[in-house]
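Participant: What follows is a set of structures to go through.
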Structure I
Amino acid sequence: MRQLETTPRFDRRLKVFLKRHPELTTTVHRLMNVLTGDHYPVNLKLHKLGGILRGCLGASISYEYRIVFVLQPGIICFIDVGTHDEVYR
């Protein structure tokens with residue numbers, strides 16, 4: 001199991017995101033818990049990112065929303081959450 005870390009920017013963005021989309025609160029928290037484990041379900045659609053976000057990974061919260069994070073040995077650090085266009089800019 002990995003240690004969960006977040007950036008201050010992620011904390012602010014998550015708070016605003018969950019305020020705008022309260023129906024996704026359970027889904028986001030469940031996703032974050034699943035990502036701290038060692039095995040990931042296929043429906044998360046994990047993928048490596050390129051460009052400015054090279055070295056980061058993305059996962060789907062829903063069709064429209066994504067979460068971006070970095071995996072390091074024993075640590076997962078969440079960086080951003082939001083729509084596809086907001087996160088991958």
Structure II
Amino acid sequence: MKKPPVRMCIACKNAYEKKQMLRIVKDKDGNISLDFTGKKAGRGAYICDSAACIEKCVKNKLLNRNFAQEIAPEVYDAIKDQYANRQD
């Protein structure tokens with residue numbers, strides 16, 4: 001029996017099973033978005049499926065470090081909005 005893949009949250013640094021996490025993906029064109037399926041092509045960063053971790057990611061600009069580039073504030077706002085709209 002295989003072990004399920006485990007990923008670490010970029011905000012709280014806790015490890016969880018991959019399917020319990022949200023994936024933030026940067027595609028080859030440099031567009032960054034939430035990947036609810038976990039299957040989009042591109043470089044991924046994982047975050048807990050919680051409002052607190054999303055807020056910490058936005059507040060501390062954690063994607064700048066993970067994607068090794070400056071991320072525009074509009075991208076963080078878009079991620080926050082995508083998460084809020086999904087929860088409805």
Structure III
Amino acid sequence: MGADQALELMKQLLWNSVIISAPVLVSALAVGLLISVVQVATQLQESTLSYIPKLVVAVVVLMALGGWMINRVASFAIYAFKLIPSLS
């Protein structure tokens with residue numbers, strides 16, 4: 001395996017990781033921001049208030065997009081395993 005092949009495989013791995021994790025992270029960030037705005041508006045400064053909504057949204061997003069995420073990971077794994085015989 002040449003350095004260019006290894007770098008390309010690493011680039012694809014990192015890009016797939018970003019794509020797969022982005023929906024959960026962005027939705028949790030949006031909910032956290034919304035809860036923070038509500039806390040500032042109501043002057044309710046409870047630090048544990050945002051954990052449950054973030055957790056619920058993350059679970060909902062995982063349930064909604066879990067099949068797509070697993071399909072993307074599986075297709076990358078199949079690609080990586082098919083690449084093994086061509087390595088010299």
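Participant: Check the numbers for relative contact order in percent (Cα under 8 Å, 6 or more apart) across I, II, III and tell me which is largest.
Facilitator: III
Participant: Matching task: 0.75 is the computed value of FRET efficiency 1/(1 + (r/R0)^6) of positions 1 and 33 (r between Cβ atoms, R0 = 41 Å, to 0.05). Pick the structure from I, II, III. It would help to have the intermediate numbers written out before the result.
Facilitator: Values: I: 1.00; II: 0.75; III: 0.45.
That value comes from structure II.
Bear in mind these aren't lab numbers, they're just calculated from the coordinates by the rules spelled out. What you see is a predicted model, and the numbers here were worked out from it, not measured in a lab. Cβ atoms are built from the backbone, for glycine too; each structure is taken alone.
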